[in-house]
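Next up, some structures in C-alpha cells.
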Structure 1
C-alpha cells in the first residue's frame, strides 16, 4: 500500500472556492481510484487543503495519474488560488489499520514527527508497544513513514469529536502512561509538527 498525501497551500480565503471546484469534478477522478480523505486546516498552517489518495503501489499510482491527465474535467481549474503544492508518498507502518471510509470524528489531527537517521526501526518497536492502549481512547486512522521528500518522517492521524475531546483524551493518555512512546532520547526525535483539520462533506474519512 502507498498513500499519497497532497497538500495545497492556498491564497487567503480561497479554501471554499477550491473545495467546491474539487467537489464538482471529483466523481470522474474517483472512477480511476478512490479518494481516502479531503481536509481543510483549522489549526496550524492555515489555508491548506489536504488530500489522501491510496494506491496498491507506485506502479498503480503512475498508471492512474497518467489516465487522470486525459480526463476532460480533471484536475479542477484552481491554479489562480494555489500558492504551492507538496506531495509526500507514505508507506503504512506495520501497525497501521486499513485506510477505509468511515465517520470517525469532526476533527482530524495530522502530526508529523521527524526522527534522526537510523532510529526508525527502534521508533516502530516502541510505538508497537504503546499503541494498543492508546487506541482504546480515540480512533487511530493510521501511521506512515515517508518514502519521498524529507526522509525519516512519521505521519500519524487521529480523529476526535471536537477540540474538547481531543484535549481530554490527550491528558488522560499522558496521566495513565498510555502515551506517548518513549522516543525522546537525544538525537532520536528531532522535530514535531501538528495540524488540526476539518473533513469536507465529500471526504470518505469524516
Structure 2
C-alpha cells in the first residue's frame, strides 16, 4: 500500500488521522487500532502518525478528547438554546448526551481501551471537572444545595449517564428511555429535598 499523501497543514493532518482512527474503531474495534494500522488506513508514513500521537495510548487519548469536545459543544449549544427551567435544562442535557453517544458509539470502546492507562486519569478528571462546571452553571441557580454538595451530585449523575449509555449501546434500553431516566436523575440531583 502506498504511504504517500498530500501534504496537509499539521492541524488538518491531525483531524484527518483522527477521522481515520474513528473509522478503524468503527469497522474493526479498538484492538485493531495501532499507529501502524492508522498509518496504513490514512495512507501516510508511520513517522507522520508517530509525530502526531507518539504512542497508542496517545492516539486513544486524542480520540477520547475529540469525542469529549464534541459532547461539550453539543451540550453547550443545547443549554444555550433552552429556557432556564430545570426540567427543560435536564431534558436538553440528557438529549445532548445520548445524541452524541448514538452518533459516535465508539466513544465507549475508546474509553474502555484506555482503562488502566495512567495517561487517562488526569484527562478524565479534567473532562469530568469541565462537565461538572457546565452542569453547575446550568442548575446552580435552581438548587438550594451548596456548591460542594451540588458538585458531588453532578459527578454521581455523570456516573449514571455512563451506565445508562452502556445499557443503550448493549441494546437493553432505548434512547427515549435513557434520556427520560437521565433527565429524572438530573432533576432529583439538584432538588435538595430529594435524599
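The numbers here are math on the coordinates, done by the rules we state, and not lab data. This one's a predicted model, so the numbers in the text were calculated from it and none came from an experiment. Cβ atoms are built from the backbone, for glycine too; each structure is taken alone.
Here are some notes:
- Comparison of 1, 2 by mean count of other Cβ atoms within 10 Å over residues 156-163 - largest value held by: 1
- Sorting 1, 2 by relative contact order in percent (Cα under 8 Å, 6 or more apart) from high to low puts 1 first, with the largest value.
- Among 1, 2, structure where distance in nm of label points 7 Å out along Cα→Cβ at positions 76 and 124 as derived comes to 3.6: 1
- Structure from which 38, 17, 12 was derived, Cα extents along the principal axes in Å, for residues 108-147 alone, options 1, 2: 2
- Structures 1, 2 were shown, and distance in nm of label points 7 Å out along Cα→Cβ at positions 68 and 164 at 3.9 was computed from 1.
- Among candidates 1, 2, the computation of helix-only ellipticity at 222 nm (-39500 (n - 2.57) for each DSSP H run of 4 or more, over all residues; to 500) that gave -9000 used structure 1.
- Answer label among 1, 2 for the case where P(r) over Cα pairs in 5 Å bins from 0, in percent, calculated from the coordinates, equals 1, 7, 14, 19, 20, 18, 11, 6, 4, 1, 0: 1
- Once mean count of other Cβ atoms within 10 Å over residues 100-107 is evaluated on every structure in 1, 2, the highest one turns out to be 2.
- Structures 1, 2, by FRET efficiency 1/(1 + (r/R0)^6) of positions 20 and 84 (r between Cβ atoms, R0 = 41 Å, to 0.05): label with the highest value: 1
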